[in-house]
Structure 1
Amino acid sequence: MRADRDKVARLLKTARGQIDGILKMVEDNRYCLDISNQLMATQSILSKVNKEILRAHMEGCVKEAFSSGNEGEKIEEIITLIDKLSR
C-alpha cells in the first residue's frame, strides 16, 4: 500500500471509535436520527480513507503499470472497482 499509512490508520481508528460510540447509542436506545447522523459521519470517514488509498494506488501502481507497458491488468482492476462503487 502506498497511501500515507499514518493518515489512513488515524482515520480508521477514528471510524472505529465512532462505531464503538454508535454501538453504545444503540444499546442505550438513543434517538434514531442521532444514530443515523453518526452512521453517516462514519461512512464519510471511510469514504475519505478509500479515496486516499485509491489516489495513492493511481499515482503509484497504476502509473508504474503504464510506464512498464502492463496497463491492461490495472485498467481491468479499475473497471471492476468502478462497477463496485456504482452499485
Structure 2
Amino acid sequence: MSAHTPHELAEAFPHDAAALRRLKASDAHFARLAARHHEVNRMIHRIECGAEAAGDARLEALKRERLGLLDQIAAMLEDMPAEG
C-alpha cells in the first residue's frame, strides 16, 4: 500500500484548507463527518490496493458512502460564513 491515500479532504477541497480546520475544531457534527470520511476513504484505499479483500458490492457501497459524505461536507463548507 502506498504511503499516500488519495481522495483526502484536503485534496477534495484544496482551496478550503483553513475552513476545514475551523469546522473540524468548532463543529462536532462536521468533525464526525470528516472522521467518517477519513475512515471510509482508508477502507476503500486498502481494498483497491489489495491489502484488504472485499466484494464489488462492498466496495461500491463504500464509494457511495464516501460520495454522500463529500456532498454533506461540501454543503457545510458552502454555508460557512467567510472568515473576517
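If Kirkwood radius over Cα pairs in Å is computed to be 15.1, which of 1, 2 is the source? Corresponding structure: 1.
From which structure (1, 2) was log10 I(q)/I(0) by the Debye sum over Cα atoms at q = 0.21, 0.30, 0.32, 0.33 Å⁻¹, for residues 14-53 alone calculated, if the value obtained is -0.68, -0.90, -0.96, -0.99? Going label by label, the one that fits is 2. Here helix-only ellipticity at 222 nm (-39500 (n - 2.57) for each DSSP H run of 4 or more, over all residues; to 500) was derived from just one of the structures 1, 2, and that gives -23500; the source is 2.
Given a value of 35 for relative contact order in percent (Cα under 8 Å, 6 or more apart), point me to the structure among 1, 2 it was derived from. Considering all the candidates, the number was obtained from 2.
Bear in mind that the values in this text are calculations on the coordinates, not laboratory data. The model shown is predicted, which means the values in this text are computed figures rather than measured ones.
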